[in-house]
Structure 1
Amino acid sequence: MKLLIRKYGDPALRIKGKPVAELDGSIRELAENMLETMRAANGIGLAAQQVGEALQLTVVDVSAVEDRPSTMTWNGREVNPNDHMPLVIINPQIETGTEKEIASEGCLSFPEISADVERAEWTKIEAQTLDGERVEIEATGLLARALQHEIDHLNGILFIDRMSSAAKSSLSSRLKRLQKETQRGLTTSRRPHAVQPAL
């Protein structure tokens, strides 16, 4: 089932997710719905906060992107990243390298807005899978960037927080407009007799 993606200005995006305590049917269903929602929006990652759930759960799939390669190790073994996509990542702990790179980033919560963002070239995460397995993943390239972006979401951090002040300033009017539109939509949806648009 496709879920509503929360846009910039929605307070849900700023809430730090709680650890997932139990990998039950509701968590599996949420992960499946998040994957469906991400694919329908042509995204490569989606965090629980982006669908209004304050949980340490995110999904990532970089397999469709051919012009920004990635490397990956899975529990210390070098693997083809596409063989492990999509990733469902639960309760991640992240470590990043010191070497940085600047590349373009977008976000499903910021439609049609992108900017250059500095991120670590290498990252390592320890997390659980949907099967409850503890895994250690090391990544470079687009996968490393996507993991950092999504794990930021789990902590209430947005990619605009990582932009240079010049980049953020150049997007200022668009960001304000999106924020106002989102807040107007939230106000309307809270009215008791508001007519909801057909889905």
Structure 2
Amino acid sequence: MTRVLLVDDHPMIRTALEALLRDTGFEIVGVAGTGEAALREVNRLDPDILLLDLQMPGGNGMEVLRQLRAERSIRVILLTAAIEDSALLEAKALKVDGIVLKNADPAFLIDCLERVRHGQTWIDPELAEHARKLAQGSAEIERPQLAPRERQVIAFVRKGMRNREIAEQLGVKEGTVKAYLHAIFEKVGVSSRTELATRADEFLA
């Protein structure tokens, strides 16, 4: 039997979840209604899985998740009616084990619990797709903006050309090429010519 600590400040939700998990392989060993109580009960009961409401008094679900990740290893499933983009990305970065929407089919919660019990991750498909798009958009925004000449220099470095050869190709002085390289190193966050050449395809994409 997998031991579950249920944390939600709405009595009706707690009652409904207790009924849903009755006669399953999951036993609700305790309930809590605030973030502070959740942390106390985790330490007292040492459950296998924490089913955690995202919005509640006394420390919201994200605050509880942050503290638990810093202090101990426990499987955490977030249960929420909605989640902001920043919280969704942070939850994934903190390696939350599951996220279930409260308005989803109850079978989703059972599926999530089963997956998490066996060491897997389950995030509501709608949220998982949204998180993927957010991460993709964030990567595009953070990609360094390179000038056309800087892109040319990177392409030449990828070919193994030295500064003198690059200068001849561009019709500039060798010192100018060095200045370009210094600026490129700063923009893309590399510390050597070798690293720049190795990751050139990434920067030129």
Structure 3
Amino acid sequence: MQTVEVYVDYLCPYAHAGAAWLRNVREELNGELEIKWRFFPLEQVNSDKGPDWKVWEQGVDHRTRGWEGFRAAVAAQQQGADPFERFHFGWFNALHETPVGTKRPTIFEVAAQVGLDMAKFEADFSDQNLWAQVGADYENGRATTGVFGTPTIVFPSGRSAYIQMRPAAPKDETIAVWNEFTDTVEGRPYIKEIKRPTKPE
């Protein structure tokens, strides 16, 4: 069994594609991969409010779309691993797979669709004590591996990599991509960055 930590922001299209790919990897590996999802709000990374401002310390009136997703995910976590993952992927899909021109479902609609206990979900959504989990994940990612973007995948060795993938790797290439990614990140730590140049329009 291998365990990886994966830092995500629900608004990030690369985190959405990466999460879908990793779910496919886990399925293909028949339980030999455990994924620990970690919260990493890019709103905090991109904040211009100074180093003392923390999104997870704001009041209930702080209602950006990105922050609401984290609050909802933390609330879903309180119902167990399986309910959390149902919400986790449901919210990713609501944000990134809703057809253009169609109204996106709210976090409460997604929570209901995936079968959460709505009374508990709504209470936990407003429990500011739970939001500290987002801060703990964010600060740990920054301090231990220098996470700067999503998705960042951290291996048990401590080696990590940020990867941009969009869309998710094709199903028939899922494991090949995983093996190549793992071999590069874990086996070749001297490779610091691979980036495709973008041809001018």
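FYI, it's all coordinate maths here, none of it is from the lab. These numbers come from a predicted model, not from an experiment. Cβ atoms are built from the backbone, for glycine too; each structure is taken alone.
Here relative contact order in percent (Cα under 8 Å, 6 or more apart) was calculated and came to 32; which of the structures 1, 2, 3 was it taken from? Working through the options, I get structure 3. Figure out for me which of the structures 1, 2, 3 the number 3.0 belongs to, where distance in nm of label points 7 Å out along Cα→Cβ at positions 55 and 175 was derived from the coordinates. Checking each candidate, the match is 1. Tell me which of 1, 2, 3 gives -14000 when you compute helix-only ellipticity at 222 nm (-39500 (n - 2.57) for each DSSP H run of 4 or more, over all residues; to 500). The read-out was computed on structure 3. Each of 1, 2, 3 could give distance in nm of label points 7 Å out along Cα→Cβ at positions 31 and 63, but the derived value 1.5 comes from 1. Which structure, out of 1, 2, 3, was semi-axes √(5λ) of the Cα gyration tensor in Å, for residues 127-182 alone derived from, given a value of 27, 15, 9? Among 1, 2, 3, the structure yielding 27, 15, 9 for semi-axes √(5λ) of the Cα gyration tensor in Å, for residues 127-182 alone is 3.
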